[in-house]
1. Using relative contact order in percent (Cα under 8 Å, 6 or more apart) as the calculated read-out, with 45 as its value, let me know the right label among I, II.
2. If we compute volume of the Cα convex hull per residue in Å³ for structures I, II, which one ends up with the highest value?
3. Could you tell me which structure in I, II was used to calculate helix-only ellipticity at 222 nm (-39500 (n - 2.57) for each DSSP H run of 4 or more, over all residues; to 500) as 0?
4. For distance in nm of label points 7 Å out along Cα→Cβ at positions 22 and 54, which of the structures I, II scores highest?
5. For distance in nm of label points 7 Å out along Cα→Cβ at positions 6 and 30, which of I, II scores largest?
Structure I
Amino acid sequence: MGYPTKVQLIYRKESQQWYVNLPKAVADAMNFTKGEVVERTIEDRQHLTLKRRVVPRSPADAKKPSR
């Protein structure tokens, strides 16, 4: 299932900024944290990839018993 998102344009005095927001459900599913750094890559005119530089441990992995 996808999450439709509108692209927003903010006009500044000397520039423009474009924003694409992530719904909370997507951010929660990805376990994003405030201030996390991600990298955007343009694959083609239809695909924009968002990639983490550092992947945090999965909360599910933390619950597994160690041997």
Structure II
Amino acid sequence: MAAVRSEVAGSIWKVEVTVGQRVAAGDALVIVESMKMEIPVEAPAAGTVAEVRVAEGERIAEGAVVVVLA
């Protein structure tokens, strides 16, 4: 299991994945809006989405776990 964290604080603009979905390294998992910019949080490696820990519109802190990959 690998916890994927946001590098910036902001709001979740869009969740791009669902539980059970296979992703490749570099795929966008969620999009964070921070300071009027859209910043993708990308998969660090290939895997399967085990958990999505955020919802669209939710405010998050820097370093918050957004997705868990298996």
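What follows is calculated from the coordinates using simple rules that are stated; it is not laboratory data. Computed from a predicted structure; not experimentally measured. Cβ atoms are built from the backbone, for glycine too; each structure is taken alone.
1. Corresponding structure: II.
2. Biggest value here belongs to I.
3. Corresponding structure: II.
4. Of structures I, II, the maximum of distance in nm of label points 7 Å out along Cα→Cβ at positions 22 and 54 occurs in II.
5. The structure with the largest value is I.
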